[in-house]
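Please go over the structures that come below.
Any read-out appearing in this document is the output of simple, stated calculations on the displayed coordinates, not a laboratory observation. Note that the structure is predicted; figures quoted are calculated from it, not measured. Cβ atoms are built from the backbone, for glycine too; each structure is taken alone.
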Structure 1
Amino acid sequence: MKNLYAIIILAVTIFFSGCKKDAVNSDYDRSYSAWSNFKNSSNNSYSYTEYSGSIFGGYHETKITVKSGTVTSREFLSGVYKPNSNVLTITKTWIENAGSLNTHGNEGFDLLTLDQVYDKAKTVWLKADKKQNDIYFENKNNGLISSAGFVPKGCQDDCFNGVSIKNINPL
């Protein structure tokens, strides 16, 4: 009888530990729910700004505008921060509209809707091998995605693979 109780306790423990989600997945699920509500309330028309900065001063950002679920423009800005300051020296800017989208190739963030960003977060960035990478997900844009990605363990500088979004606004 003791063996039967031990087997039942073990089975229940395995079942419940298998159902338990980790914090990254829970945060993603809450953020995706917030995204679904935002998407409906904004008629799937919004802008968001993706950005990346380097410990060595380099910076770039790309503003993506989406109307009714379709990317309609992309604006790019890059520059360098002066050492020990918040002063950005802008080195390049450009704007693509509906007729010129993707004419700057790999420069700037990809032409992704937030549906596609959430999908890439779930299927690529948050699926990185946890044994070799630290996985991150943040939802600091009123519950919407602000960061999703991974950093290889032991990497020291500029190793983030993923997306960082500083604002999401309805149109």
Structure 2
Amino acid sequence: MSKVDGKAATMGHQGPESEAQALLPGLVKVLWAMRVDRPSTWSPAFEGLNPLDLHILAIIEAWPDVILKEIRDYLEVPNSTLTGMIDRLEKKGLIERTLSGRDRRSFGLKLTAKGQELRGEQHQIRLAGASGMLAALDSDEERRAFVGMLNKIGDRLVLNELGKAQDNGGL
């Protein structure tokens, strides 16, 4: 039996909400240790950037010729908020506006060489974090099981998000 928020619970014999409650402390510790909310602690290259900035860079990298409207709709932020963020990323030399090849009335966005370099550094930081998580496990069997479960979770969550986006006419 484990004690979760003052309630006794046995994993496997509790409802989904109780199991999620039991998962939270470990999840919060992992996110805290990886400093996902404080990119500036990773490296000086991330100074002045926040997680949403990095998300925008990832979207631009993943969807070539993405336009501002698509990012706004995906992130569900007001035009003024997104425009300010894009302006800031452009001033930092991480992205540039281009005329969209798909919609000449819209600006497309692309990563600059500096933006691509930053994304590469972010990948290395993520890889180090993943290595740290695997190193915290005791055996190859645990590591393989963890990798399998995490990939399964990720795949299902992405499919869920893609379904929502299609239902809403988004990306």
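Odds and ends about this structure:
- At a computed 3.6 (distance in nm of label points 7 Å out along Cα→Cβ at positions 32 and 80), which of 1, 2: 2
- Parent structure of the calculated result 2.0, given that distance in nm of label points 7 Å out along Cα→Cβ at positions 56 and 88 is the read-out and 1, 2 the choices: 1
- Highest-scoring entry among 1, 2, by relative contact order in percent (Cα under 8 Å, 6 or more apart), is 1.
- Entry that produces 162 once volume of the Cα convex hull per residue in Å³ is calculated, selected from 1, 2: 2
- Origin of the value 0.25, where FRET efficiency 1/(1 + (r/R0)^6) of positions 40 and 128 (r between Cβ atoms, R0 = 25 Å, to 0.05) was derived from one of 1, 2: 1
- Among 1, 2, structure where Kirkwood radius over Cα pairs in Å, for residues 24-63 alone as derived comes to 12.4: 1
- Structure (1, 2) behind the derived value -9000 of helix-only ellipticity at 222 nm (-39500 (n - 2.57) for each DSSP H run of 4 or more, over all residues; to 500): 1
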